[in-house]
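Structures incoming, each one as structure tokens.
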Structure 1
Amino acid sequence: MSAVARVTLPDGKVLEVPKNSTCADVAMQIGPGLARAAVGCVWNGELTSMEQRIHGDGRIAIITKKSEDYLRVVRHSAAHLLAAAVRELFPKAQLGFGPPTDEGFYYDFVVEEPFTPDDLAAIEKRMRELAKKGLPFERQEMDAADATAELKRLGYDLKAEYMAELVQAGEVISFYKNGDVFSDMCRGPHVKGFGSIPAFKIMSASGAYWRGDATGIPMQRIHGTAFFSQEELDLHLERIEEAKKRDHRKLGPALDLFSFHDVAPGFPFWHKGGMIVWREIENFVRGELEQRGYQEIRTPLVMTDELWRKSGHYDNYRENMYFVEKDDRSFAVKPMNCPGACIIYGSELHSYRDLPLRLGEFGFVHRYELSGVLHGLFRARGFTQDDAHVYCTPEQIEAEVLDCLDMLNVVYKAFGFSEIKQFLSTRPEKRMGEEALWDRAEAALTGALRAADIDYGLNAGDGAFYGPKIDNYLTDSLGRMWQCGTIQLDFQMPERFDLTYVGQDGNRHRPVMIHRAILGSMERFIGVLVENTAGKLPVWLAPVQAILLPITDKQIPYAETVAKRMTEAGLRVEVDRRGDKIGAKIRDAHGRKIPYQLVVGAKEAEADTVSVRPRDGEDRGAQPVGQVTEEIVERYAQKAHSPIQ
């Protein structure tokens with residue numbers, strides 16, 4: 001067995017270090033300056049201290065105050081500050097876990113009664129008092145016996161259970177203390193002290209369970225956030241308030257796009273307006289597929305569980321699947337589209353001349369999600385993937401992945417998203433297939449990302465059970481990141497389904513399978529789009545692109561004539577025939593976020609004009625009907641995303 005470990009740095013360089021080295025040793029090998037500036041590290045995706053020992057190969061990122069990950073260190077320390085305040089105010093509280101998150105931090109507690117708003121206010125006040133005292137973080141390593149005694153002294157019964165697992169795994173047990181006020185078993189890292197947490201706020205409390213087990217011990221989770229400055233925190237809080245206004249679960253029903261009902265938890269009901277948005281998006285993506293040589297397919301919704309055993313989903317994913325018994329056979333509702341695509345590929349003999357073969361499908365899938373995690377269109381039990389499966393030779397992998405990345409850019413920009421970030425997600429702990437194939441797959445995706453000159457991040461261990469993937473994140477108008485598209489490389493499925501092609505040498509060869517989705521889920525993407533635009537969908541997606549608003553009933557016939565002309569030009573137009581005053585009609589049209597609100601009175605009817613009131617601009621006054629129609633048609637055709645002014 002080798003006495004050295006291969007450590008991969010963020011830039012891809014590999015260092016060889018003696019096993020049992022610490023992250024601090026690695027930092028020193030990179031350079032003394034980095035070692036002096038280091039405050040912690042990320043080892044194989046987990047935030048940890050510089051004292052973390054390295055027993056095998058992995059990926060490392062050294063954290064300094066200039067690192068993006070330093071905010072995670074601040075938030076991790078804020079979680080300890082929160083726990084310290086809770087223990088002072090609620091001495092009997094049992095501690096669970098308190099990690100940093102993308103939005104802030106949380107800590108779980110077992111308490112006799114749920115936390116009230118007054119409790120949260122008192123906890124935040126006590127946090128501020130403790131922060132003023134400074135109270136430095138001091139790290140102390142302990143053996144199992146001393147750690148057990150310390151946890152018993154502190155009354156941390158749940159932590160004692162977890163510590164036994166750490167000892168069995170061979171991990172070093174460490175505690176972080178803040179004077180005589182607080183102590184917690186933790187791998188770190190932390191800032192200098194409580195006084196080094198610049199700006200924080202307690203946000204809310206919710207229910208949770210120990211170790212995430214719904215059958216386990218009920219807990220109370222307190223959510224908080226922390227930033228480098230009060231200004232950043234204030235901006236974050238403003239964005240949260242704006243996000244509440246943009247919540248697609250409110251805007252969707254208000255705009256008559258979709259709704260949710262208890263008769264089908266986790267499944268949206270799509271209304272007329274929502275289906276117009278859906279079809280416009282689907283047709284746009286379909287046009288891209290046709291230009292790039294994809295063949296559109298459709299596979300059954302229900303297939304035998306033998307198929308899912310063959311694909312590996314039964315062994316690796318069945319807890320998320322729906323099953324049904326009929327005709328003395330067991331069937332499963334498909335959670336993924338890939339096995340069906342494999343059946344189609346394998347239904348005929350293929351030559352190397354047929355490859356790459358690109359099969360696209362707007363496939364409706366079902367996945368069982370716990371009720372507690374359902375979240376409108378963002379986390380549903382049934383959704384449609386703009387899926388595709390590309391079968392190619394090993395030599396074609398890079399070109400196909402690059403084409404997928406190009407399509408992602410084209411489609412996202414068409415919908416108004418210009419900031420895209422890619423992350424390489426590597427082999428998970430639960431996976432199938434030989435390690436050599438995983439090595440080839442990860443190397444192939446890495447090569448494609450570098451060929452595209454993409455500055456990508458790493459999500460270690462977050463790949464699919466059958467292969468690594470490139471996850472694509474969009475940044476919306478509030479600065480939030482959404483994971484949508486994915487490109488997954490799969491050497492396993494072709495093996496399991498015995499898929500082949502005849503090579504130039506006349507022999508049978510195994511194709512490589514690329515799973516890719518651009519939008520990811522149609523439902524989720526529409527939810528993101530609604531929130532990104534605050535419901536002000538661009539002209540080409542708006543269910544109603546223009547509405548005629550007659551001032552009196554006498555102008556209704558003229559409004560209907562104008563609406564007919566616009567409809568014949570290919571636009572989606574309505575006439576407001578209600579007897580309400582014009583001011584009420586304008587307010588209603590504005591509330592429905594219709595791009596063009598066209599007022600018609602006696603003067604407009606006589607001059608064949610409409611008074612144009614854009615959704616996002618001032619009243620432009622009377623303009624010829626033909627001119628306005630041409631403008632809307634042009635915006636529709638160009639897929640423009642700029643405001644209507």
Structure 2
Amino acid sequence: MSRARRTILGVAAALALAGLAVASAGWAAPPVDTLPSDLTPAYRPVDAEADYVRRGVMIPMRDGVRLYALVVMKKGLDHAPILLERTPYGADGALGRGSQHLSQLVSPAEAAILEDGYIRVWEDVRGRNRSEGTYVTNRPLSGPLNPTGLDHATDTYDTLEWLVKNIPESNGKVGVIGGSYDGFTALMASASGHPALKAVVAVNPMVDVWKGDDWFHNGAFRQITLNVLPIIMSGKSGGVPPPTGAVDLYARMLEAGSAGGYMRRYGLDQFAAARRFVQHPAYDAWWQGQALDRLLAERPITTPLLLVAGLYDEQDQYGAPAVFSALHARDANHLVSLLVGPWAHMGVFGDGSSLGALKFGEDTAARARRDVIKPFLDARLKDGAPSFTPPPVTSYSVGPGGGWRTADGIPEPSAALYLRAGGRLAWTPPTAGEAARDDYVSDPAKPVGVLPGAFLFTSRSDSWRTSLVADQRFAGRRPDVLTYATPPLERPVHIFGHAQAEIRFATTGEDADLVVKLIDVWPDEAEDLAMAGYQQPIAMEIFRGRYLHASDRPTRLTPGEVETWRFALPMADHLVAKGHRIMVQVQSTWFPVYDRNPQTFAPSIFDASPDDYRKATMSVMHTPTQASMVRLPIAGE
């Protein structure tokens with residue numbers, strides 16, 4: 001054998017031996033970790049001492065998609081009613097941790113329901129959190145905007161069908177409750193038509209998000225709500241607000257320029273909802289096709305419905321009163337009721353004894369839950385419960401001498417307060433010889449704030465929640481705000497319903513916003529020093545001028561032309577006491593909640609350039625032939 005061949009064979013043998021050595025050392029293949037994991041995928045505490053039952057279930061829909069629901073009840077229930085809430089915020093988050101006692105794991109409002117023998121169910125809406133499927137923000141009812149045949153009404157129907165067949169402790173009766181977005185899904189549930197659905201409670205529901213709820217108010221964009229988009233739209237389980245920090249949003253949003261500039265600065269234009277705002281700034285078919293007050297008015301009223309509104313709801317002031325008004329005239333069987341209280345958004349579920357500087361002398365929210373919401377649910381869901389039919393309207397009148405009242409409906413305006421020369425506000429119209437108008441210069445570079453101080457958007461600040469009860473003295477001191485006031489009242493005036501602004505108005509620009517505030521001015525010698533001279537808001541609203549002639553398309557305003565601006569203010573129930581004064585403020589910016597109007601006719605206000613923002617002179621007329629006024633619904637007249 002040649003030396004070369006011996007060398008080759010030797011190398012081969014050495015390699016073979018080396019391979020055996022490697023194999024014997026465990027390196028011939030990727031290592032495999034065979035040790036068992038110490039993690040428990042779904043730890044559930046031993047519940048031998050717990051006083052409740054908790055179940056997580058997946059409920060099949062008609063298209064095969066499964067929705068996750070959390071079912072919670074006290075132990076030992078039998079033949080009990082079900083109260084369902086459908087939410088994008090996470091069903092599992094409804095129940096806290098750290099206790100074996102159900103009353104310690106939920107809010108006092110929830111505890112009253114669960115301790116009284118209800119089966120509580122929270123369900124993740126389609127595409128959110130642990131539910132399957134595709135999430136669409138405010139998914140429209142099936143129709144032109146939603147050709148899938150799948151909506152919150154069909155998902156509610158399928159959910160109810162499963163619940164009554166698969167929860168053995170149930171008596172087969174189901175109610176649906178929810179607030180804000182969950183109030184929207186509760187209204188959608190009322191359109192499901194399922195025979196087990198016996199009651200719906202919709203609290204501060206999103207109803208028409210262009211006219212007066214979350215996204216717009218009469219065409220003026222509510223840019224503050226951009227910060228909410230990541231919370232429910234960043235992945236299936238949501239995210240956190242933009243990293244603006246604990247800073248004044250007035251300064252931060254002014255620095256960003258337009259609402260579109262703010263979107264781009266924080267990447268909010270990634271969200272489909274934000275892009276839809278830009279694509280649909282007018283009240284076009286997209287928004288009209290989702291307006292639930294109009295849609296529900298086209299359907300038979302079959303389910304008892306309790307609508308709950310907050311007089312100072314900073315997010316959804318429009319919805320509940322609008323649905324009530326749309327349905328009340330055709331509610332032959334008295335199935336629809338409205339409950340109104342002195343609350344901010346979702347305040348009926350919290351402590352209703354005060355809001356900002358306002359004190360009410362009782363926990364108005366607890367009373368509303370105890371005397372209206374709970375009896376309404378019990379009568380329709382619990383076997384053998386006393387009958388209870390709420391009056392058409394139950395409302396709390398704010399102000400000295402106010403309190404709970406009932407009414408057969410929401411009255412129309414019956415009187416008018418006229419804006420007069422010299423800052424006067426009078427029950428009689430202007431007369432010949434008075435100054436014809438008041439002017440002010442609106443500068444978008446220095447917009448009127450919503451608050452006198454910083455506007456913070458953090459969990460540690462009450463800025464937004466209490467903004468609709470903030471003292472308005474700061475605004476009246478500005479030169480770009482007009483103020484009109486009555487003398488001290490000789491008798492109380494009870495304003496109940498929607499005041500109507502009717503302002504004869506002109507601008508030197510091509511577009512403008514008009515903000516009208518109705519205010520109760522406390523006397524300087526008020527017994528409560530905190531309220532001395534307080535300018536307490538009654539109702540405040542904004543209107544974007546490019547939609548003055550047609551809400552579904554923008555129109556350029558003619559500089560210098562006096563036109564009549566008519567629009568409703570939010571629902572009010574306010575008793576202006578003897579010795580107080582009624583005030584009206586008029587302005588053209590309301591920042592940072594609402595984006596700035598450039599006051600030129602920019603094609604897209606979302607993308608207005610710095611050069612588009614210009615000063616303009618605004619004129620409010622008050623002559624015998626061009627009288628400006630606020631029409632008031634006065635209770636008892």
Structure 3
Amino acid sequence: MISITLPDGSRRDYPGPVTVGEVAASIGPGLAKAALAGKIGSGAGAHLVDLDHRIAANVPLAIVTDKSADGLELIRHSTAHLLAYAVKELFPDAQVTIGPVIEHGFYYDFAYKRPFTPDDLAAIERRMAELAAKDEKVVRRVLPRDEAVAYFKSLGEHYKAEIISSIPPGEDVSLYREGGFEDLCRGPHVPSTGRLKHFKLMKVAGAYWRGDHRNEMLQRIYGTAWATKDELQAYLRMLEEAEKRDHRRLGRELDLFHIDEHSPGTVFWHPKGWLLWQQVEQYMRAVYRDNGYHEVKGPQILDKTLWEKTGHWDKYRENMFITESEKRDYALKPMNCPGHILIFKQGIKSYRDLPLRYGEFGQCHRNEPTGGLHGIMRVRGFTQDDGHIFCTEDMILDECVAYTALLQRVYRDFGFTDIIYKVATRPEARIGADAVWDKAEHALMESLRASGCEFEIAVGEGAFYGPKIEYTLKDAIGRQWQCGTMQVDFSMAERLDAVYVAEDSSRRHPVMLHRAIVGSLERFIGILIEQHAGALPAWLAPTQAVVAPITDAHAAYAAEVVKTLQKQGFRAEADLRNEKITYKIRGHSLQKVPYILVVGDKEKADGAVSVRARGNQDLGAMALGDFAARLADDIARKA
């Protein structure tokens with residue numbers, strides 16, 4: 001007798017071994033039709049299996065459909081195989097390599113004698129739809145490793161044979177066949193190609209074999225796949241909107257910044273862009289000041305021995321820029337935390353000094369691969385709004401609760417109200433005893449509960465030195481950006497021998513809370529540009545108002561208006577070009593300036609301005625003082 005426990009706690013008994021598909025059918029015809037796979041087990045040990053997987057022991061089982069995240073990932077993984085199938089049908093000489101699931105879709109890498117064209121992509125997508133319509137059954141089989149190597153070599157699939165050759169001798173490998181195409185895969189897969197209906201191929205890009213620039217260049221075809229047509233169309237509309245909001249294009253059009261090949265992965269800020277940067281930095285500096293942080297500044301280059309003590313040299317060295325002087329090895333800092341510990345260690349600290357909060361706008365460098373760079377969102381040189389709180393164990397909960405409330409206020413001021421909370425727990429490679437990790441993880445979860453925040457658990461995704469809360473914001477078109485963090489670290493202060501004098505006069509190591517609100521300022525500014533589609537609110541806009549005289553006869557009055565506004569702290573400028581007023585208005589509208597002030601004879605005589613607000617809103621004439629009050633109110637409300 002086999003007993004199956006379902007997610008609702010109910011049990012179903014079967015006289016002998018039973019397949020996942022048979023269990024689904026016994027529950028009901030609707031579930032049998034919707035079933036894609038099964039999930040056996042519970043918690044971290046749960047794993048997905050095919051519908052024809054035979055269950056021969058008592059186990060918990062969930063039937064996976066396209067309504068779940070597991071089901072969607074299964075669809076995307078199977079669609080990657082469908083892509084490879086179609087490519088082999090149309091281009092038999094192409095060799096297949098790997099095709100994983102990625103966020104929102106999948107890709108597959110191919111070796112082929114010529115570049116794939118847009119017409120090729122369209123033909124491949126059509127062939128995928130034809131193969132899906134055939135509803136061919138997807139069948140799994142298992143071969144010994146050496147037999148599988150020989151099999152793929154016989155097909156001329158040398159990349160696939162190389163992948164299998166890296167598997168330890170004596171092991172078996174699984175293959176999946178659909179129609180005339182068979183591929184190496186751990187699985188599972190959807191039961192037939194007819195379950196794959198809503199997909200689109202997006203683009204072709206280059207990719208080195210196994211990610212190594214010394215290897216040959218392959219062609220990577222990206223695609224997206226969804227459970228329903230509506231979800232696919234919504235995603236494609238979101239991409240269209242994202243293209244309009246792309247910070248790289250807007251940065252160029254609004255003259256904010258550029259990236260130069262002479263310094264890849266770093267940002268050249270133009271005057272307007274630097275004004276925007278300053279608004280964000282000064283706002284965050286006030287946040288530090290008003291919430292008990294002491295701003296500090298550490299050096300850029302630190303000796304190798306420090307990074308060895310913290311553990312970064314062993315676990316993070318490949319991402320660090322290394323330099324040498326007088327036979328000593330140094331690294332450009334990839335983060336600010338060790339420097340803050342060295343500051344903490346200067347002078348004797350008492351328990352009365354805790355919690356001690358340090359904040360720094362610290363410039364960091366990380367050796368990101370060229371292929372991973374993305375505008376100002378992913379760079380090699382960046383500035384963190386980095387803070388560290390030195391405290392006792394008893395203070396962790398209060399500090400984390402206060403920090404979450406502070407982060408929520410900051411995000412709200414920048415226009416973000418939808419936040420996702422996630423607790424990332426201990427990874428396999430870590431430092432510190434399990435008892436310490438237990439304390440740290442418990443403190444973070446309790447702090448979110450005390451803050452009234454629902455949260456997810458990201459098992460194994462913590463940093464090597466401690467667990468963390470990840471704060472992810474949603475932007476105006478539904479994209480998610482992980483920005484803020486709060487990490488509990490019981491190890492680093494001890495490794496660097498930082499101590500305070502406890503109430504009983506003993507020497508103790510403080511707990512170190514690593515926290516960032518916006519994270520990388522570069523990345524956050526990129527997010528802000530895309531959130532607002534370049535139309536930044538008045539408090540952030542590099543230019544808050546442009547004064548445009550109708551003719552040269554009004555230029556002196558326009559300059560006087562600008563001077564008056566600037567004296568009140570507003571970022572205003574005059575457009576004194578010898579151009580038609582309609583041309584000026586259009587130009588500054590495209591530059592997304594919040595207010596355009598037109599001045600002519602009447603405005604000059606009345607000491608007034610005719611106000612046009614962004615979005616082609618004609619607010620009419622108003623006294624200059626009234627406009628200044630309106631702008632001041634916008635800034636105060638961060639509207």
> Comparing distance in nm of label points 7 Å out along Cα→Cβ at positions 60 and 100 across 1, 2, 3, which is largest?
Replying inline: 2
> 1, 2, 3: which one has distance in nm of label points 7 Å out along Cα→Cβ at positions 228 and 540, as calculated, at 3.8?
Replying inline: 1
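Since every read-out is calculated from the coordinates, none of them should be taken as a lab result. Computed from a prediction, not measured in an experiment: that's the story for all the values here. Cβ atoms are built from the backbone, for glycine too; each structure is taken alone.
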